[in-house]
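Below you'll find a set of structures to go through.
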Structure I
């Protein structure tokens, strides 16, 4: 939440803010009802994934991570195991990833592989490459659904309910 990645000062936000410090990999609770598990991700500037659990429902937010081809990330697998929803960094396709390794982002196909292996119920494909237009994303949506019926492309205005 600091420069250069977040150039807006926190006092410019018109909200009542409170902070809970943690280190990636730790678990903590909010209001004693919401459990938050965290995990470190593979990104040049570091990043953290989150699993939020509340009333027997769970969702995982896994962004700004990249993978190693041919090997599922066990840290992510453990975090997303059996979750209701995984929101995963799907910036590229597997083909595009070949020339973008080291940039800190993953593919929608890797998201599908992880979600299926972990027994997740649904996968939201998000964090799209800005060079991908709506027609391209429609193709991704069709290909992802054909690969696994639990996958869908996140888009502006989408509402997701847990459980579905």
Structure II
């Protein structure tokens, strides 16, 4: 997939992925967390692999509403109990997408999906594209814009309003 953008994960694809790991995985809770951290939090494979409990818990030790990703980032564990490496997460996604027949998807698909969905919903939250850029951790708004997938049906609906 060199030079190509990863395909985004649609809502039906996400439901299918979650159903798949709940039925076929030896570690369904872990695998569900991996998927949701990618699609709903927009984390990169290296961030998922290096996530530490201090990044997801609040001061009282409860799961926080916010994830603080630091440079030194392991909540997601291998079956041996050690934290997973970024390449293991990449390979995990490759295997799941192949099992489900989702062509064009990669470990970056969840991140692109997160950024695309966030950009499409900024009008509902009072946010701007700059807020999406900050959530994605991009230095340049142009980088964020390249992540946002177009939607032909949405474009048609927009034209119908004009």
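What follows is calculated from the coordinates using simple rules that are stated; it is not laboratory data. The shown structure was predicted, so the numbers you read here are calculated from the model rather than taken from an experiment. Cβ atoms are built from the backbone, for glycine too; each structure is taken alone.
A few comments on the model shown:
- Winner on mean count of other Cβ atoms within 10 Å over residues 7-14 once structures I, II are ranked, highest first: II
- Identity of the structure behind -6000 (criterion: helix-only ellipticity at 222 nm (-39500 (n - 2.57) for each DSSP H run of 4 or more, over all residues; to 500), calculated), options I, II: I
- Test item: distance in nm of label points 7 Å out along Cα→Cβ at positions 55 and 143 calculated as 1.6, pick one of I, II: II
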